[in-house]
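Any read-out appearing in this document is the output of simple, stated calculations on the displayed coordinates, not a laboratory observation. This is a predicted model, so every value here is computed, not measured. Cβ atoms are built from the backbone, for glycine too; each structure is taken alone.
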Structure 1
């Protein structure tokens, strides 16, 4: 729904932002900052912190002018760009940062009141003030915004009083003096940084803006520029008019330097109260957005409710009031400020990453009217991360653990978003680069990975095929599960729906695989078409896994399909499942060995890959070699053992003396207790159907068997043994 009424850039973004920037830190801690790091150090801190905020403002402006920004501000932007999990992982800490900010500002107000009137209790003043601010926010956001204009006038008046003031009598100003540092540069930076985080106050009001795309860039950048100009001027006044001791020991040193001291009290009271109001307006709206998107547990969905025509989050405001009261009870400004710094830097970091990735991918859907080069956004992200580690590496790691913990918690909940995000575009960009690079290189056996095309038909009827492919791949390559439908049985739209259904079925069964549904006049023709056309660039299935041909009447067509697939340079694996035994106990793999070339090396490789799967981890690989007489057994065993030791597969050699017995008899006697038998297949020839028929008779009544036909002209032995 288009918003026809609401706040503009000045009232909705600039005013809350600048009043939060020119807040408690400026009045009560700026003298302490200059006293600790000196005039030049203060200018460096102001410039560095404002630079990070400025770069983040550019990123925020780019995102805000690309899409509609609704309730939730920074959380809304991140979740619609990087996904719900990332948005929630940052949005929850962002909410607490803004909720804690309310306590920070009311503590500052209470501290200044106690300095002016020493007989009062700081805790009680802080609690009463916090409750009073909450009542104002609950009454009406519009009334609170209007009250800020009066507060802004008080701040301007206090700054003018400071400008036209004078030095403290009988003191030596510290202009350009290098003080004995009481606190480290980065600890001072951590205390000061919340002074420039006011842009979140305006962004968080996005749902109340008449035109967020116009208001957020103008209001945010104007507030950052105004704040920087004032913060660069203040160190000059403080350093020229006060000594180090006064700056360090007197939080309200500005009163001594002003033309009319009480004006500073009006300013600090106005600034702290306006900042508290801004945070108390913004935090509940972030909470409301989190609840409405289902980020919070279902038991907290009531936090998404709004009241009145303005949809004000009154329930969220009450919860935020509770957090703020708990913060006020802590009562220590210098303790709370660094915590806020970490939370805000984390939010800034992810906002910059969002804009940077959007710009870098150059997606057609990303068309901001306020364009920012992606390098500036990523520079801002890098600056945030670097500063976090410089301030406190341990706190940075703790913040990362919290954010990642929330991310994985949300990921496990499998939230479903109704919007698209940048992640698919990011993967598309990476895939594009990877495919183009692969197309320029020659395939090397050492980099071989199984990319399996499973011709399963309906997966639930031939699940063993999918299960075996998943065990072979085990996160090393790609699996595509394909079904061939009769021509004309489905429209293209219906085929697409079936692919989605197939993909969902695989996901529910924990198999990470692609799905493909095609139509053809016969399953064999469809399989050939898939082998011929399926894939992208150099990424094509290099191994076809299919079920055994059980219909004798279609055996010729089946064998013709095998010949076509083999000629296409693909490896073929055919699973002949013993339906009574399945995969048995998954403890014994029998390979019938005919040498390293072609089928032998591929069978060994597949057995090794299979045993790396959790379900097959306890299996033993037996390499079976038949020799005609006992005189050849010892030498054959030594050769096999030497080869297996070189391959490091953990397989065992088993030499079987024929003594005149036929191979079929030896096969059945030896492999009756196996759970999966590997047998090589001959290269397709003119009488292949008859050969395949004899193969069927050979393995009748055996446990589940895998026929293997290696791709021609591919040195699988080099995957196992280093080439010399």
Structure 2
């Protein structure tokens, strides 16, 4: 026994001496490497290859939720200090147990691996430290040659001289590949376990560390059992190296892996628009954004966007199989909350009709181009009377869509019925240049357009996009302020520094009072006009429809609807004439209005839709429309028949104050007088002020007998009557009264005026 022990001690001593010699020789070999290898051809250490590696562009929703990672590599940089200690410990245990004690090259491990390779007769063990692995991945090719290994070792030593251990470990954890398209520990944690790297458990950390040996063999989505076995092996190493105690080790072993991805693979219209907008806001290129680790915080409402996409793709909500559609929803502050650029999945086509398509707007343009400037700049009110009849404006002869004409109508009726002739008439009156300039301020582009009266009916050379129209209609929802639609609220760089932060500013286009009044007219559209399919929602919606037709049918069908919180515009049509037209019934008030009704019911499914607040400068008055055929609107009075009374909004001072005399209790006739005619009979004269009034001349004698001696039914102006029945020498008293046949007393008799002044006449004797 003693001889065996002695032999063992001798063997160990020899091994220690041999190991020391080997280490010394290895060190000398590294120093002398340049004598035997092309050291001058080796790469210089370039830390930028590591710290400037591609980092994903992060797209976040309006709640800050990550909705998409963009870029060639899915990588999100995470700081070492943000991780729980067991996470880097798992990687140290698995890859480099003496990480904090060596200088970048672990010579003990190198020769231990070499001895194992010699015994096996092949390369069976790796000896690369974490620093060497980082150098290999970032600077070198994967080939296994002595020259490359020596270059790797030299660069690893340089790396350790330039960076702390913690800095190297942070770079390593963010650089390495975990399979599944995940680069770095943050995206691996999100992609495999649905948690941030800072939230990883010891078991999850060990499982991620186990992937590195061979992602194709140990990634949990490829071989869950092999991945778990590898995890358990690393947990054992963590216990052995003192990173876990027995209780922590047993708890980690008992934890069952639960795979769940929290990396969305979204690609939609708003995300792409946000990238474009971010590039403009930062002067970065799209390529720079996609690899620089930037974060774009958007206005995207993911739940609303999903609902919008379902509605657009619902075949029951489009008029035909060949129909395409686009939808935009804008919230407060000009935030684009949802944008759908077509039916089907955006990723399959990359076409965004919501922002890029230029379509004929039809009557949808009327409130923007015609009625808004008329109300704001030219004093039009909802009660302004317009003539709806066939009219030619030079060589332009528009027609109403149904070829029906309604004569004298108010502006509110013209808007509600979407009448064409009044719209062209108003544009003609206020002037095309003035109207176009006003609409431009609301975000409508007229580049390369022919400017003329056909614009009133949507006759554009090129057209407008749904996004433009939604931005313009949001002016009314915003109380008269135009805020350019945006989908980006904040942009940060890879270190979290803010490059851009939204500062909402807008331009007042209309007064709050006039915006409220125009909204009230558009609410009539939704309640009883061309958009009345929205009335069934029971919501306080304002709306407008529009339809563009050609010889074969409907090419464009629109509906815009809004509350004081959200504005939505939907377009339906076909992309080209080659794809045909929509059916004749596919007007803006049908499927487009139905779709927006469903949309707003979804928005307000669990909360109350607020009513627009009426500004103090707006008053509601009763008006009298009984004489509208003559172009007159009066202030209603108590005697105005109820069928002619309407309630209407006016800004203070714009309301009608004159009252229709036809509904007034008549005043006594004026300029009452008398004379004696050539035949000696009394002639009674007075001024008839109203043709629709009746007039009576009453005579009384000294005995008190009173009789009507004359009645007039259609007198006007200076009127006289000769009383042929007056007796010579008779003494009489004459009075004249007016009566309004439109007004009746409780007995059904016409309401009369007070008697005129009394005329006392003595009839002379002749002959």
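Computing mean count of other Cβ atoms within 10 Å over residues 538-545 for each of 1, 2, which one ends up highest? Provide the component values of the computation, followed by the final result.
Values: 1: 20.6; 2: 23.5.
Greatest value across 1, 2: structure 2.
Please state which of the structures 1, 2 yields 9 when relative contact order in percent (Cα under 8 Å, 6 or more apart) is computed from it. Don't jump to the answer; show the numbers that get you there.
Details: 1: 16; 2: 9.
The value was obtained from structure 2.
Of the structures labelled 1, 2, one was used to calculate helix-only ellipticity at 222 nm (-39500 (n - 2.57) for each DSSP H run of 4 or more, over all residues; to 500), giving -10500. Name it. Write down the numbers at each step before the final one.
Numbers: 1: -19500; 2: -10500.
The correct label is 2.
Using Kirkwood radius over Cα pairs in Å, single out the structure from 1, 2 with the greatest value. Numbers along the way, then the final one.
Working: 1: 30.4; 2: 33.8.
Max of Kirkwood radius over Cα pairs in Å: 2.
Could you tell me which structure in 1, 2 was used to calculate semi-axes √(5λ) of the Cα gyration tensor in Å, for residues 234-545 alone as 50, 21, 18?
Working: 1: 57, 25, 18; 2: 50, 21, 18.
Traced to structure 2.
From which structure (1, 2) was distance in nm of label points 7 Å out along Cα→Cβ at positions 258 and 434 calculated, if the value obtained is 6.8? Mind showing how you got there, number by number?
On the way: 1: 6.1; 2: 6.8.
For distance in nm of label points 7 Å out along Cα→Cβ at positions 258 and 434, the value 6.8 is produced by structure 2.
On distance in nm of label points 7 Å out along Cα→Cβ at positions 66 and 322, which of the structures labelled 1, 2 is highest? Don't skip to the end; give the middle numbers.
On the way: 1: 3.7; 2: 4.6.
Once distance in nm of label points 7 Å out along Cα→Cβ at positions 66 and 322 is tallied for 1, 2, the winner is 2.
Match the computed value 7.6 of distance in nm of label points 7 Å out along Cα→Cβ at positions 50 and 554 to one of the structures 1, 2, and report its label.
Numbers: 1: 7.6; 2: 6.4.
Label of the originating structure: 1.
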